[in-house]
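Multiple structures are listed underneath, in structure tokens.
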Structure I
Amino acid sequence: MKKSIKLGSVAIAAAAALALTSCGFSGGSGSSDASSGSSTLNLLVPSYSDNTQKLWNDVIAGFEEANPDIKVNLEVQSWDNLESVIATKVSGNQAPDIYNGGPFVGFAADDLLYKSSEVTSPDTLSDFQESFLENETYEGDAYALPWIASARALFVNNDLLKQAGVDEAPKNWDELLDTATKVSKLGGGVAGYGMPLGSEEAQAEAAIWLWGGGGSFGDAEKITVDTPENLVGAEQIKKMIDAGATQADPGSTQRSPLMEIFVQGKIGMQVGLPPTVGQIAENNPDLDYSITPIPTKDGSAMTVGVADQLMAFKNDGSKQEAITKFFDYVFAADTYVPWVSAEGFLPTTKSGAEALADDEALKPFLDVLPDAQFFPSTNPNWSATDSAFKALFGQLQKKSAADVLTEIQTQADEG
């Protein structure tokens with residue numbers, strides 16, 4: 001992804017997660033003892049929350065008990081360090097056997113990864129939501145498995161809307177602009193709509209608006225940013241800012257700290273993720289809020305879907321069977337659902353979705369998941385595009401929308 005879902009169960013856990021002690025690999029890229037039939041799998045994962053390491057340790061303990069001939073070495077890294085760590089390991093011929101991360105196309109293009117069908121049983125492979133598995137394909141084959149998913153929805157402070165004289169959450173842009181402007185006029189440091197255009201997740205806030213106006217970022221073949229369709233959404237953002245409907249200085253505002261302000265009751269509406277529910281429960285359980293679909297230009301359904309991946313490096317080719325056993329174990333509903341639930345994400349499997357169908361906190365997100373659109377992460381230029389959005393999209397506050405989109409497109413094309 002990409003650093004794609006960099007969420008954490010609770011926003012304030014992000015800083016603590018950076019200090020999470022990692023268990024470095026021992027013995028290089030792992031070992032396979034042919035005489036004993038034993039294998040050692042090296043697993044590199046990011047920290048989603050303070051609980052990530054314990055959750056993985058519990059999974060590994062269960063797997064090793066069921067498969068005593070396979071040992072799993074766990075290494076946990078912060079999202080800030082993850083991409084540099086994997087790059088260093090790969091360049092030093094020390095790639096992990098299994099990697100939980102974002103972009104996989106470069107590894108697939110270099111023939112470093114197993115195809116998903118080579119390290120997953122047919123039953124497990126057929127259990128994935130088709131749209132998610134399709135998002136993991138490169139040149140017609142899947143090279144990664146969608147590990148966790150997330151969708152976005154609008155979190156609404158019901159009290160602030162009532163104080164502003166608004167009875168219902170907005171469904172389209174006109175209603176959103178009107179409602180957010182009224183809430184901002186309440187004063188006292190209150191903002192109508194939380195607009196995080198800073199570098200943390202500018203690409204996601206951009207997608208909410210650009211896709212919500214009928215645009216897209218392209219596909220596996222071509223990146224499309226500087227288009228008339230995307231200009232519609234970019235200009236609507238400027239309209240929101242100029243009307244005073246957002247917090248001050250949205251161009252440099254990061255999503256995580258801004259969501260903390262929503263949790264404390266000072267923002268009328270902000271797009272959030274499933275872990276936001278847990279954040280509210282922990283930090284302000286008395287907040288009167290609701291979760292509704294994201295307003296779009298014409299009110300049609302749309303959400304930004306994101307999925308991080310599990311991928312398997314070929315290395316010396318000796319661990320294909322062990323990796324298959326691990327993937328089949330991990331994605332079994334009784335293993336997978338507790339992990340996903342504890343971290344506050346959505347399952348990518350059909351069996352996982354069925355198991356969580358009655359979860360009231362996740363229901364609003366599960367409901368919008370069928371309408372999810374995805375970043376063109378299998379395009380080789382997506383990484384450059386993602387970086388360009390993070391570096392440049394916040395300038396929308398001061399520059400023309402057309403100029404900003406043109407600059408992003410230029411950087412995307414340069415790769």
Structure II
Amino acid sequence: MDLLNTLVDKGLRRELPTREEALAVLATSDDDLLEVVAAAGRVRRQWFGRRVKLNYLVNLKSGLCPEDCSYCSQRLGSKAEILKYTWLKPDEASKAAAAGVAGGAKRVCLVASGRGPTDRDVARVSQTIEAIKEQNEGVEVCACLGLLSDGQAERLRDAGADAYNHNLNTSEGTYGDITTTHTYADRVDTVQKAHAAGLSACSGLIAGMGERDEDLVDVVFSLRELDPDSVPVNFLIPFEGTPLAKEWNLTPQRALRILAMVRFVCPDVEVRLAGGREVHLRTLQPLALHLANSIFLGDYLTSEGQAGKADLDMIADAGFEVEGTDTTTLPEHRADAVAGGCGSGGGGGCAPCGDTGTETGTDTGTGTAVETAPETESVSAARPDLVAVRRRGAGTDIAPNA
């Protein structure tokens with residue numbers, strides 16, 4: 001298929017596809033799915049081999065958020081029956097993190113609900129970061145605390161944070177339909193603050209909220225421009241009690257096409273298979289490992305994930321290996337940029353700047369030879385039985401699932 005050959009060549013050169021090419025990936029038929037996965041898998045293996053990075057979430061503060069993000073079970077006015085608790089103490093959070101590290105997690109992600117942290121919150125999280133680092137040699141710590149004010153990213157960095165996560169979630173054009181209490185520009189500003197402070201920027205999306213293909217391509221192209229080092233791809237978990245509870249728009253095949261498109265647009269970035277994979281990919285999860293080089297181990301913020309042992313078995317059975325703390329996740333050119341090279345200023349420096357100076361030729365991948373799916377894709381029956389509210393781990397007396 002000419003389109004896939006073109007996208008592989010571009011991915012191996014870290015060259016940006018055209019919007020038309022990205023849209024064509026999403027429009028491929030189920031008959032072409034394995035070819036799409038195989039092509040994107042070539043790009044994934046070029047930059048990350050067969051390694052899978054494990055990440056572990058610790059929900060520092062759950063529920064009672066003043067923001068109205070329609071997808072979120074912790075939102076203002078949510079009737080989802082989730083756990084609600086205030087800040088975990090540093091030793092409690094460190095104990096929860098240790099369970100994930102024992103399961104093979106290389107990165108611990110510290111998340112707190114809310115619009116953004118106060119300076120007191122930053123001090124509290126800084127103590128937690130220090131406690132985790134003291135007890136777990138070599139572990140990476142990523143903070144996800146909402147919108148950042150000036151100077152807060154630097155304080156988190158000085159405390160030992162390696163990364164900061166703040167997702168764009170959806171396209172700028174549709175953002176106002178999903179959230180009204182802050183703007184898309186607010187989110188972009190926070191990613192840029194993290195990047196400018198020298199933190200590894202982590203920013204991704206949520207698919208399945210009723211968006212069009214054009215919206216998915218828009219947000220992924222925006223992420224490429226922001227140049228984060230990791231891009232989590234979440235699939236909407238339709239929680240009862242939230243405005244998007246009835247949005248069941250994804251099939252396993254569609255989820256795989258979305259992951260492939262992200263890999264082609266962001267070839268050398270840590271693409272993370274995140275929330276909702278169990279609900280929407282189901283038995284096709286192993287195929288997603290050929291596209292994403294990173295996953296969350298065990299449970300999510302307010303929903304239970306696949307058992308940690310099942311995750312590890314899945315990785316091994318699919319012929320992949322868990323990435324150790326002695327391995328640098330990112331390809332050398334991106335790792336150098338994080339340390340202060342061309343991409344550290346947030347200007348998208350690690351996209352086309354890797355050109356060797358050779359002539360790349362003109363675009364040949366127009367997508368015209370691709371068999372496209374019908375305009376109204378058949379969506380599999382909703383599986384609300386797979387949406388399990390988390391009742392274990394941080395904030396409970398039950399041991400975490402790692």
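Which structure, out of I, II, was log10 I(q)/I(0) by the Debye sum over Cα atoms at q = 0.08, 0.15, 0.17 Å⁻¹, for residues 43-282 alone derived from, given a value of -0.28, -1.09, -1.44? Source structure: II.
Largest in FRET efficiency 1/(1 + (r/R0)^6) of positions 155 and 387 (r between Cβ atoms, R0 = 41 Å, to 0.05) among the labelled structures I, II is structure I. Figure out for me which of the structures I, II the number 38, 23, 18 belongs to, where semi-axes √(5λ) of the Cα gyration tensor in Å was derived from the coordinates. Answer for the origin of the read-out: I.
Values quoted throughout were computed directly from the atomic coordinates according to the rules given, and no laboratory measurement underlies them. All values reported here derive from a predicted model rather than from experimental measurement. Cβ atoms are built from the backbone, for glycine too; each structure is taken alone.
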